[in-house]
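Some structures to go through are shown next.
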Structure P
Amino acid sequence: MQRYKIIHRTYYNFGAEVRPGPHTLLLRPREGHELRVESSKLDIRPTAQLRWQRDVEDNSVAIATFSTSTMQLAIESEVIIQQFNLAPLDFFVADYAVNYPFSYSLEEMTVLQPYIDCAENDGRNQLGEWIADLWRPGEQIQTFALLDRLNVHIHKSLSYQLREEPGVQSVTQTLSLASGSCRDFASLFIEAARHLGLAARFVSGYLHAQPSPTNFGATHAWSEVFLPGAGWKGFDPSTGSVVGTDHIPVAVARDPRSVPPVSGTFNGPPGASLDVGVWVTEL
């Protein structure tokens, strides 16, 4: 078991007093048999009324509403977790899904169909041609080996770019530019897996990295694919690795655009600056 402290601070600075509207916060890690939240603290200034709920993906969501005006909105989250996913490759795939291609069972398809349907119709030909360089019908390969090949290929063939602006590039953009952020790489992996008939979804969370003068941990994004017998297994095309203890999931979604850590509105003069700091420390 490994323990981590995650500090996530978000500051909106306004040029004049504004009235914050409701804000949606996705900051609490997803709990399960591989991850437990030991403690959690959320400080918001100005004072907000918080309502906690679970969304359709079972993500833990906080809705903050405000009754006062302010020139700065501060959202500070501190969470300590226990991670138990020490052996991410220690799993079994159901016999019928070991080799690719395979078909999900009818019971699985009832739930998984939205995660199999491609979200982007534009650029499907380009994506198909790109996938053909990785796998061609008739090649005998295990399902996990194919996904690992896809994961490593994105990591090695595309250039990672840190993008501060919100949103996700289209598959066409990422392939044409041969570069992207972790969100863009995860989105490309997901669309490629769906093109192959596999159920895939987007994960947002945190990544623990060895401390350096410029790196104390970061928000991060990766992908998950549903493998019968094993469940949702994580692949990180930004690092070319299978997801393990260094990856701390917060929210999952079919659509990568739907799970930013903090989102909301304000009423007042336009213009605001944003300052975000994230620290992930092994305890």
Structure Q
Amino acid sequence: MRDPKRILKKLIGPDIDIAPFDATGEPLEQAVETFRDVGQCRKIRDFVTTNFGIDFAISPETFYQLLEIGSINYIETTQRDLEVETISLKDTRQPDDPVSIGNLNSVLRELYKDLQLLHERITKDFPDALLIHDMRPELIDPCLDFADKLERLHGKWSLFKGSKVNDIEKEFASLFPNSTNAQPLQTKFPLIRHEMELYQSALRTEKKWKALELDLFAILRGGETKNLLLLLQNAQEMGNRLWQIIYQSSDVKKCVELLGIDFTDIHPLFDNQTVPLNTNAL
């Protein structure tokens, strides 16, 4: 890095004096890289919020709700005698306690795991999903009902069979206008019934992450697995950047404190009023 002071000045802006940073004696190159990672985290947060409606800068209230998820709530700590103790965060914190970087990373890790499982299931078991462009949670039960009705009619002769099948087909087509490959339903209903397993799984995941207001069905409707993969990648990138900030900061602790970054509270990390950073200079 040719001129870390100049780059640092561009990052923190003209209103902040870089002299105190220089006076720490800490490597400014590393401080610059750490602050750049903070800026990248903000960009990721903005992108995910804009495109998926999820805010990675989770509030204390949201985090407290997420403690209903066991893998986020329970943490293991090693005692002096090397015994491992399991602690429930819900029993040791208040709803308005700040969210630490470690807390946020535990959320991102669990979210990534769930999204990756869903992505793998789609690509391996449902690569040609028929209803994915129209699917919503409230349409799962009607689809199963259509399949049950058609199965009962299948192989049976009735004067009114044709009329009943046509009524089902019309209703189905009105609910799934972008799913022409699923028609005629009377020959595709076994596939449709099987595909409901995917959406039931997606619904369980969506309910699990209700506190984040995750709309998995909107993500799938918008771009099948492409948008899901994009969300996956951004969750992973955010987690990697956060750990990098922690790792790099070990040699620039004073610079990090001067800028106002606090590992026990993610709010300043994402708030440009508290920790001003010029993300255009990254």
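Coordinate-derived values only; no laboratory data. Here the structure is a predicted model, which is why all the values come from computation and not from measurement. Cβ atoms are built from the backbone, for glycine too; each structure is taken alone.
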Open item on the list: Starting from the value 21.9: which structure in P, Q was mean count of other Cβ atoms within 10 Å over residues 32-39 calculated from?
Closed with: Q
Task: Source structure (of P, Q) for relative contact order in percent (Cα under 8 Å, 6 or more apart), computed value 29 - done: P
Task: Of the structures P, Q, the one that 1.14 was derived from, the read-out being Rg/Rh (Cα atoms, Kirkwood Rh), for residues 40-151 alone - done: P
- [ ] Assign the value -20000, calculated as helix-only ellipticity at 222 nm (-39500 (n - 2.57) for each DSSP H run of 4 or more, over all residues; to 500), to the correct structure from P, Q.
- [x] Q
TODO: Match the computed value 55 of percent of Cα pairs over 27 Å apart to one of the structures P, Q, and report its label.
DONE: Q
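If FRET efficiency 1/(1 + (r/R0)^6) of positions 56 and 80 (r between Cβ atoms, R0 = 25 Å, to 0.05) is calculated from each of P, Q, which structure is the one that comes out at 0.10? Before the final figure, lay out each step's value.
Working: P: 0.35; Q: 0.10.
Derived from Q, not from the others.
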Open item on the list: Between P, Q, which one scores greatest on distance in nm of label points 7 Å out along Cα→Cβ at positions 144 and 200?
Closed with: P
